[in-house]
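Every read-out reported here was derived from the displayed coordinates using simple, explicitly stated rules and does not represent laboratory data. The model shown is predicted, which means the values in this text are computed figures rather than measured ones. Cβ atoms are built from the backbone, for glycine too; each structure is taken alone.
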Structure I
Amino acid sequence: MEKHQIKRIKLLPDQIDNCFRGKKISQYAFLIITVVTIVRSLIHVFAPDGGAQSIATIPLDAYSTESAATVILIFSFWGLAQLLMGLVYIGVYVKYKSLIPVMYVLLIIEYAMRIVIGQMKPIVTTGTAPGSVGSWVMVPVCIVLLILSLLPGKAVKQTEA
């Protein structure tokens, strides 16, 4: 009798390298998510209102000048945190692709917790903020991408430039 060995799918690779072992679509989707994260972060840091009113529809013009400035500062700090994560994503994509599944776990946690915290601490807006809808979309999308990143694909060693 032959014993068939079932290959275990592992979230953490035995070796952290630039060899992506999952389905390629999840690798390319991670690149798109990375670009969106960087762009979004830069908007929060550099837009005059941090995107709070112009994008998230928070009615800053109904706030006192000091209160509006506080919201804008918090949005800018949030943008900085997103920028730092985006830089980590770039590092993973360029040099450590074997960690892309781990990054999907972090993305799932981030977007799921945005939903939870948003329910616990809702804010008044004049419209529907794209981020509030995006979180509900990103959780299932990232779960699917995580699964695809763990399924065996063509493992191709990426060469350094």
Structure II
Amino acid sequence: MSEWPDKPPKPVYRPIFGTGDSLAAIAEVVAAAERTLRVFDVSLSNRGFNSPALAEKLREFLVAGRAHRLLIALHETDGLERECPRLLALLRQFPMSIEIHRTLAQARNANDPFVVADDHSVWHQKHYEQPRAIVALHSPPDALPIVQRFDEIWDLSEPAVSATTLGL
């Protein structure tokens, strides 16, 4: 069921040039999610996933539906306890809704972090070492290739962090 009863919102596309704008754009993409959030990053450092506001948006998303999913693929998962304790608290609260994987093989070559809401909204950074990114809201043509890219990365990853392995 869509939250757009009459017609979908008009697509929005804009370039991002700094970290602050990226954090705001990531929050916008998370807020646009209706069923599935897909996240790829090197480590989630400096992405706002430990901010109280984004953690609350993620909690609201997960509470809104039993079938809602948050899928995260990372190159490095070691710093999550230090960098994102709020995200890990959500993992403990919603262990069936959140999966965190570590990339393997060719997926370790990916260097363009992104967050995708369903199949329509995306924040995509061109390279993790550069501040340039884009955000496209309610734009399936912009989101679809990133969803496909996530699926390829996910296929070349393994479960890395679970609610039962926290605290090791």
From the coordinates of one of I, II, FRET efficiency 1/(1 + (r/R0)^6) of positions 23 and 47 (r between Cβ atoms, R0 = 41 Å, to 0.05) came out at 1.00; that one is structure II
Could you tell me which structure in I, II was used to calculate relative contact order in percent (Cα under 8 Å, 6 or more apart) as 30?
-> II
At a computed 34 (percent of Cα pairs over 23 Å apart), which of I, II = II
So P(r) over Cα pairs in 10 Å bins from 0, in percent, for residues 39-110 alone, computed for just one structure, reads 20, 39, 25, 13, 3; which one of I, II is that?
-> I
Thinking only about mean count of other Cβ atoms within 10 Å over residues 31-38, which of I, II has the largest value?
-> II
Work out the source of 3.2 here, i.e. which of I, II gives that when distance in nm of label points 7 Å out along Cα→Cβ at positions 71 and 143 is computed.
-> I
Kindly point out which one of I, II the value 4.2 was derived from, the read-out being mean projected area of the Cα convex hull in nm², for residues 87-134 alone.
-> I
The value 36 for percent of Cα pairs over 16 Å apart, for residues 15-54 alone was derived from one model only; which of I, II is it?
-> II
Can you spot which of I, II the value -10000 was calculated from, given it is helix-only ellipticity at 222 nm (-39500 (n - 2.57) for each DSSP H run of 4 or more, over all residues; to 500)?
-> II
